[in-house]
Structure P
Amino acid sequence: MAYTIKINGQNHTVDVDDDIPLLWVLRDVLGMTGTKFGCGKALCGACTVHVAGTAVRSCITTIDTIGSSEITTIEAVGRTPAGKKIQQAWIDLEVPQCGYCQSGQIMSATALLAGNPHPSDADIDNAMSGNICRCGTYVRIREGIKQAASGNASAQ
């Protein structure tokens with residue numbers, strides 16, 4: 001079936017089965033490989049994107065549930081005020097180690113900051129609890145979110 005979906009401000013028409021996960025539409029159909037496959041069960045957060053501003057796991061979000069909602073991926077999150085702050089903090093603090101999970105981490109952190117510009121440690125823990133980093137960069141992730149929230153990121 002043909003679906004027209006808005007991703008990063010652009011309309012895309014895709015002809016896919018109703019139950020195909022958004023992750024595979026992004027990666028395999030549209031060639032947007034910034035969103036990563038991790039577990040396929042919404043347990044790791046590597047596939048996190050924004051649907052209507054909310055962080056969702058694209059590996060279990062089927063294309064037929066998107067409707068007219070705007071999708072934002074890691075490729076465009078830096079165009080948003082919160083995304084730009086998060087990405088700059090990630091650079092300033094050298095948050096990633098291997099980097100594989102970081103697109104999902106950034107997407108979750110951006111959704112948090114967009115909805116709560118001054119999150120507490122508990123808010124950060126809650127928002128980021130579904131994102132796993134095998135390298136264990138959780139301390140740097142938390143500091144990156146705090147730096148972005150404080151507005152103390154370096155200028156680009």
Structure Q
Amino acid sequence: MIALGPLLTLIAALGSGLMAGLFFAFSSFIMTALAKLPPEQGIAAMNSINVTILNATFGLAFFGTAVLCLGLGIVSVLRWAEPGSAWLLAGSLIFLVGTIGVTMVFNVPLNDALAAAAPASPEGAALWSRYLAEWLPWNHVRTIANIAALIAFILAYARQGAA
């Protein structure tokens with residue numbers, strides 16, 4: 001039978017990996033493709049993505065991993081002497097700050113401003129230009145954070161298995 005701690009660590013690694021892949025896609029080609037569209041079309045496409053992404057599958061990967069990280073972070077502190085605890089705490093904090101924190105503080109407010117914009121207006125076009133310049137670097141941070149969390153969870157899992 002698989003111990004609960006390593007199994008939950010493996011699930012956290014999977015969640016981090018899924019989110020890393022999603023953010024990597026936005027960083028590497030989705031936003032580049034949207035930026036090539038006329039502002040009105042780019043805004044419409046991004047607004048559609050922002051509405052459509054709020055579904056059960058995304059929610060499970062995004063918020064489910066966050067809840068799991070919160071629990072794993074607490075457990076890692078309570079069981080600090082156990083192998084892999086430092087990596088488990090690192091992965092949890094990186095995910096919570098670099099994914100959830102960055103999303104809520106930077107990306108969501110930009111998404112909300114874009115949703116409120118009149119896409120065909122000059123203001124909408126200016127906002128789209130600013131959106132691309134500000135949203136994408138924060139997405140790069142989320143991508144790197146998820147890759148780092150994934151690595152930390154893999155290292156924690158390897159050490160938990162060695163015990």
Structure R
Amino acid sequence: MSADHSYQKENEFAIDSEADLIKSFRPRDQKKLILPERLRFPFRVRSYMTWKDPSGVYTYLVFKLPNWDLPRGVAFKRTASSGEPTGGLCSWCHAYGSSEEIGLLSVAISANVSTSYFVCQDLSCIEKIEETAMLAGKDPDKNIAELFYRMEKLFERISNYKPES
């Protein structure tokens with residue numbers, strides 16, 4: 001396998017315990033964290049892991065790049081859509097879907113600042129990229145690399161946030 005096609009191997013990581021999973025989240029997100037039922041440790045993750053809390057308010061993302069020491073997690077809060085259902089385009093994977101599938105997910109950066117992303121509500125972006133590429137007979141690597149870059153920028157933004165003085 002060439003270096004250009006190694007994203008799957010390079011981005012596989014392990015979560016050894018519940019404590020390790022919780023520790024991957026920022027303290028502000030740990031307060032909102034509801035782990036999936038029937039989760040068995042240790043387990044391996046291919047690319048990234050995502051799940052929704054039972055209420056559907058929060059969607060969680062755990063992600064790790066090869067050059068990161070540990071996986072990082074974030075809690076997205078779903079912004080309720082108002083009015084009639086509409087269509088939208090995910091800013092991460094460019095999938096098109098209804099407002100039930102694509103919507104505004106926000107991340108609290110501080111007590112007073114948040115940032116929002118118009119993305120797949122379930123964050124299934126990699127599956128959509130792979131499916132679209134397969135149907136088109138194309139290689140998904142470039143689009144997956146762009147997805148990982150967008151995720152990396154999210155984590156840089158929330159970890160490097162400095163309030164204006």
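Please state which of the structures P, Q, R yields 42 when relative contact order in percent (Cα under 8 Å, 6 or more apart) is computed from it. For relative contact order in percent (Cα under 8 Å, 6 or more apart), the value 42 is produced by structure Q. -9500 is what came out when helix-only ellipticity at 222 nm (-39500 (n - 2.57) for each DSSP H run of 4 or more, over all residues; to 500) was calculated for one structure; which of P, Q, R is it? It was calculated from structure P.
Every number in this text was worked out from the coordinates using simple rules, so none of it is lab data. If you're wondering where the values come from, they're calculated on a predicted model, not measured in any experiment.
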